[in-house]
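Each reported figure results from applying straightforward, stated rules to the coordinates on display, with no laboratory input. Keep in mind it's a predicted model, so treat the numbers as computed, not measured. Cβ atoms are built from the backbone, for glycine too; each structure is taken alone.
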Structure P
Amino acid sequence: MSFTFHGKEVASHVISEARFAVEETLHEAAEEAKRSHWWTKRRAAGLETQIQVGPIEHVGSVIRGTFGATKGQGFYGLFLERRVPYLRPAADATFPKLAVKLRNRLRW
């Protein structure tokens, strides 16, 4: 009986699927923040278009990314977030789904 070890292929597959699941979750969080913000377009014109996902990083065993008001009006977005959060509720609504997404992606 012979045994072929596929550890590197499995690890590569898990990392790839984890990156995809993190990116998908961050995009969902950004879309949720755009849909559920409390300000009017008149008061914060353009900020909604500034909500986006940053690059996904893989460092060691950690895969991470960011989302938020990260472009030109991001500083103003911080003031709005402190007044009545719009990013945190979006993260709270979407981040718990990451584990299920990853589990579903890794089913063979």
Structure Q
Amino acid sequence: MQNPVKILRVNGVEYNSNRDPQFYRRLPKQPFQIQAVLGGKGTVSIKFEAEGKVVAEKSVTLPGKFDCSVTFDTPATRIGVLTVQMGTEKIQRSIRLDVLDHAWIG
């Protein structure tokens, strides 16, 4: 299976693990917006997990989109996992989500 995830966005910005993480940071109780733009043909099952819990799960007809949001109550760095499954094949993308204890100064 080719990777159906064409664009992965966090908080409206295309996710790039080499980008300054300030683009992806939030304060406690502020939502992270996760969006995957999917291409190809067929149907996939897609889910987003954080802290060992499934935040959102959906079946998407390709091409299509997957949107969800997740909020955390305490400051910390979390790793969210986006899993796309088509039949027996599975693709996973890890996303770093930083929750700050106070607002950025500067």
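Which structure, out of P, Q, was helix-only ellipticity at 222 nm (-39500 (n - 2.57) for each DSSP H run of 4 or more, over all residues; to 500) derived from, given a value of 0?
Details: P: -17000; Q: 0.
Checking each candidate, the match is Q.
Hey, percent of Cα pairs over 17 Å apart derived from one of P, Q reads 59; which structure?
Values: P: 59; Q: 51.
Source structure for this number: P.
One of P, Q was used to calculate distance in nm of label points 7 Å out along Cα→Cβ at positions 52 and 92, giving 1.5; which? If you can, show how the numbers build up before the last one.
Numbers: P: 2.8; Q: 1.5.
Considering all the candidates, the number was obtained from Q.
If mean count of other Cβ atoms within 10 Å over residues 28-35 computes to 19.6, which of P, Q did it come from? Before the final figure, lay out the partial values.
Details: P: 19.6; Q: 15.8.
Computed on structure P.
Quick check for you: by distance in nm of label points 7 Å out along Cα→Cβ at positions 4 and 76, which of P, Q is greatest?
On the way: P: 5.9; Q: 3.2.
Answer by largest value of distance in nm of label points 7 Å out along Cα→Cβ at positions 4 and 76: P.
Out of P, Q, which structure matches 28 when relative contact order in percent (Cα under 8 Å, 6 or more apart) is calculated? The partial results should precede the final answer.
Working: P: 33; Q: 28.
Label of the source structure: Q.
Upon calculation of Rg/Rh (Cα atoms, Kirkwood Rh), for residues 12-67 alone from the atomic coordinates, which of the structures P, Q produces 1.13? Working shown, then result.
Values: P: 1.13; Q: 1.01.
Considering all the candidates, the number was obtained from P.
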